[in-house]
1. Can you spot which of 1, 2 the value 0.20 was calculated from, given it is FRET efficiency 1/(1 + (r/R0)^6) of positions 130 and 210 (r between Cβ atoms, R0 = 35 Å, to 0.05)?
2. Assign the value 0.10, calculated as FRET efficiency 1/(1 + (r/R0)^6) of positions 146 and 322 (r between Cβ atoms, R0 = 25 Å, to 0.05), to the correct structure from 1, 2.
3. Using helix-only ellipticity at 222 nm (-39500 (n - 2.57) for each DSSP H run of 4 or more, over all residues; to 500) as the calculated read-out, with -9000 as its value, let me know the right label among 1, 2.
4. Using distance in nm of label points 7 Å out along Cα→Cβ at positions 154 and 186 for the comparison, can you identify which of 1, 2 gives the largest number?
5. Here distance in nm of label points 7 Å out along Cα→Cβ at positions 122 and 298 was calculated and came to 1.9; which of the structures 1, 2 was it taken from?
6. Out of 1, 2, which structure matches 22.2 when mean count of other Cβ atoms within 10 Å over residues 82-89 is calculated?
Structure 1
Amino acid sequence: MSGARKAPALIAAALVLVGGGRFAQGDEPTAPTVSLPVSSPAVPAPAEETGAAWFARPRLALTVGEGPAAYKLRFFGFLEADYYFDSTRSYDDSMGTALVARTDTYPNQVGRTQFSLRSTRLGLGFDAPVAGSVAPSAVIEGDFAGDPPDSTEKVYFASPVFRVRHAYIKLANPYVDVLMGQTFDVFGWQSYFDPSGLRNQLFSRNTQLRLSHEFNATGRVTVELAASAVRPVQRDSGVPDGSAGLRVSFNDWQGIRTPGNERIVAMPLTLGVSGIVRQFRANAYTPPPIQNSNSVMGWGVSLDGFLPIIPASNFTDRGNRLALMVSYVKGSGIGDLISMTGGAQFPTLSNPALAYPPPLYEANVDNGLVTFDTKGLLHTIDWTAFRIGFQYYLPYTGRWIVSANYTQAHSGNIAMLYPREGAEVDLRTHIADTARYADAKLTFDVTPVVRVGVAGQYTKILYLDGDGPHNVRVSASTLYLF
């Protein structure tokens with residue numbers, strides 16, 4: 001990156017850090033200690049919050065009625081302003097599944113600046129009185145990250161579309177909890193371990209029907225089992241995806257972490273294993289009209305852990321605390337779940353008769369999950385991904401937080417599905433089998449509701465023809481949490 005292109009990013013980073021230093025010199029605000037709002041079903045509620053702490057803040061809630069007959073409405077979310085400076089023109093404000101522009105293209109040689117509020121979220125939580133042994137609740141949460149159709153750049157950033165993130169009903173009872181609606185998937189225990197959407201890591205929300213139960217919830221060791229029928233990855237498959245997981249928590253060993261840009265929570269040392277199975281029924285690799293389908297199964301296994309290295313006694317114990325997060329995912333046909341499809345697509349049909357227009361394959365499944373080999377056989381695309389990351393809360397109040405992550409995803413069969421020779425050799429120039437990602441972030445809680453931060457992100461892509469471009473992103477953020 002040239003000096004001219006470095007300048008805006010460095011200036012932005014300096015402004016955030018200088019502002020943080022100035023705020024740090026002020027008096028620390030105090031507020032009554034209360035529990036914070038819960039914005040997703042699988043993120044555990046904070047540990048008992050006792051004693052006055054500067055960062056505690058009252059819950060935004062309305063209550064109608066008294067005692068066990070009360071109805072409660074909770075408000076939660078945050079307003080977020082983000083500032084991005086990229087060394088290439090590879091990404092929108094969200095990286096998503098996009099690949100870094102190739103080194104032999106103009107977008108790789110020039111940078112991009114984006115200011116965005118599209119990550120802002122609004123949520124409502126509903127709690128109703130217990131009926132018999134059933135405790136009904138519901139959550140609806142949305143953000144402004146929806147894409148306006150055929151929009152200009154101005155409309156994309158200034159008038160984003162509000163979209164649903166979570167919308168579900170939960171019926172809790174002593175025997176089995178039932179969840180119906182859209183939220184994070186059981187596969188990866190995603191919202192529990194990390195709902196921040198890192199590259200090369202599990203991050204998916206789907207409509208589902210979930211059954212779960214915690215055994216020994218108030219004891220020293222808690223075991224949770226969950227299983228769900230999930231919106232099928234391909235509606236033409238005819239059957240839902242199936243997910244299940246086991247999670248073990250050691251409650252005497254607590255730590256703290258900040259999931260994404262949300263509230264800081266206390267969590268026990270936890271290990272989880274989960275899996276998914278899914279079916280694909282892709283239209284036969286022939287010109288229309290389609291007469292039959294080819295079937296293949298996708299699958300995935302995820303191992304996840306939250307490890308408090310420097311434990312905390314409870315939620316208020318924030319200074320000099322360190323936690324480690326690890327994940328390992330292996331599967332096939334799961335590129336949509338790990339935000340890495342490699343840019344894979346269906347090859348074009350052969351046209352020996354030189355027909356015009358040429359015959360087109362009528363795909364009934366999204367790109368990047370399955371593809372056909374040179375013999376017309378259907379294959380799922382394999383992926384292996386891992387992550388290691390940490391969060392450290394500086395002494396003494398924990399207002400400064402340092403975090404870093406490294407992730408990597410690699411496909412072991414995508415190169416074999418797109419051979420070096422033949423009619424589709426050009427596909428190798430825009431399909432990748434490896435993605436690497438690293439980040440480092442410094443955040444500062446200015447007040448109990450205002451957080452600022454600066455981050456650096458590095459992504460590198462390895463295309464099948466050997467090209468290996470990278471992108472450097474420097475970003476700054478300001479949040480108001482409620």
Structure 2
Amino acid sequence: MEHNHIQTDLLVIGAGPGGYVAAIYMAKKGLDVVLVEKEFVGGTCLNVGCIPTKALVRSADLYESLNGASRFGVLAENVKVDMEKVIGRKDEVSASLVKGIDFLLEKHQVRVIKGTASFKSDTLVEFTSGTEVTDCIAKDIIIATGSKARHLPIKGIDNPLVLDSTRILANDKLPERMVVIGGGIIGMEFAFIYGRLGVNVEVLESLPSILTMVDRDLSQRLIRYAKLANINITTNAEVKAISKTDNGKASVVYLHKGETKSIEADLVLEAVGRSPNTEGLGLENTLIETNRQGAITVNRKLETNVPHIYAIGDVTNIMQLAHVASHQALVACENILGTSTEMDYDHVPSVIFTHPEIATVGKNETELTNAGIEYNVSKTPFSANGKAMIMDDAQGFIKMLFDPASGKVFGASVFGKDAEHLIAPLTLALKNNLDAKKIKDTIFAHPTTAELVHEGYLGLLKEAIHYLD
């Protein structure tokens with residue numbers, strides 16, 4: 001077995017949206033950077049997460065649009081779904097983006113090593129790639145190993161008809177009926193993808209509500225739209241076992257309101273969250289501290305308790321969002337470069353790609369209530385917007401939580417069309433503490449859904465023009 005020895009300014013372990021951003025950023029700053037990745041550049045996000053799932057969402061959008069095209073005077077007949085081509089296009093999009101990241105890493109002279117990394121001590125990391133072993137000593141180290149799908153400890157979870165959020169992305173056959181275990185973000189996004197493609201979907205959520213990270217009025221309203229998309233949701237449902245039936249289907253047994261029930265399905269998606277990925281990393285050979293969930297503990301500078309070792313992204317389990325990992329990468333890099341910088345988690349936008357979409361930023365009602373903070377609620381309806389009417393999608397709203405005394409906005413949510421875009425100006429306003437007067441004095445293009453943000457801030461001033469505030 002060949003044994004090599006290298007030294008570098010920065011070692012980055014993991015090439016996801018945290019790791020590759022850190023590697024490119026520091027290479028542009030003139031540092032010698034080594035990036036080690038055991039599976040694929042782009043990590044979960046580009047390969048089996050954010051990007052591929054949104055490619056599927058786009059296919060569902062198009063299928064639904066074509067089926068409803070007659071409302072716009074466009075006749076589309078015999079619209080069908082070719083799931084093999086849907087999956088094929090998803091793979092093409094991911095591959096293209098990964099190729100782009102590979103190109104950038106090469107152009108910025110980042111040394112990329114395909115292999116597994118394991119700490120031998122606080123200062124020595126060993127890479128294994130086939131028969132080649134490399135010892136690496138780095139001035140600074142960033143751990144960005146991400147997360148992996150979590151699995152329920154129940155009988156039958158290894159049934160071949162049970163897929164997790166990674167394996168379902170290779171599924172190129174549309175089932176007639178599907179059970180989704182978990183009503184969180186991943187579960188609900190897949191439920192809407194398959195439901196809108198014509199599959200009968202049953203969602204089983206163990207908690208009293210789906211999407212517990214958003215305000216209840218948003219999650220409850222989404223349930224109404226779920227029914228229109230062939231999705232039935234059962235909350236307070238605890239899955240007990242999964243078995244294979246005589247006719248080749250999966251039988252999901254669950255407890256609901258003290259009664260044991262079961263559902264037969266052609267496919268089961270297990271979407272019960274993700275856990276930090278530290279397996280095989282050799283943390284036991286270091287003094288790096290982890291918490292009870294197995295996440296690496298860091299401060300707001302993304303420093304671990306061991307000097308010159310940082311951790312970013314899902315492995316810290318602070319916020320499992322790709323854009324958080326990327327920003328944590330920049331914060332960690334600035335601290336390595338000597339610029340004291342701290343991570344701000346107060347204004348992180350999040351988008352849930354259901355239909356309608358949900359997007360949030362800042363505090364929600366539960367957080368404000370638990371903190372004893374007084375707040376008022378303002379809602380701006382999509383029906384007040386010309387572009388929403390043009391798109392025949394005017395059922396949503398923008399919701400703002402604000403201080404009744406100062407008018408400061410604590411948090412905002414968007415339920416409806418273009419939520420993914422509308423959350424950006426709201427995040428910009430909250431992050432920079434822009435008051436309603438400054439937004440009022442800003443001109444928004446017409447006709448666009450972005451005007452809803454302007455109208456919303458007018459509503460805070462009790463000056464709304466296009467709806468009764």
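Here, each number is a calculation from the coordinates, and none is a lab measurement. Only a predicted model underlies this, so the values are computations on that prediction, with no experimental measurement involved. Cβ atoms are built from the backbone, for glycine too; each structure is taken alone.
1. 2
2. 1
3. This value belongs to structure 2.
4. That would be structure 1.
5. 2
6. 1
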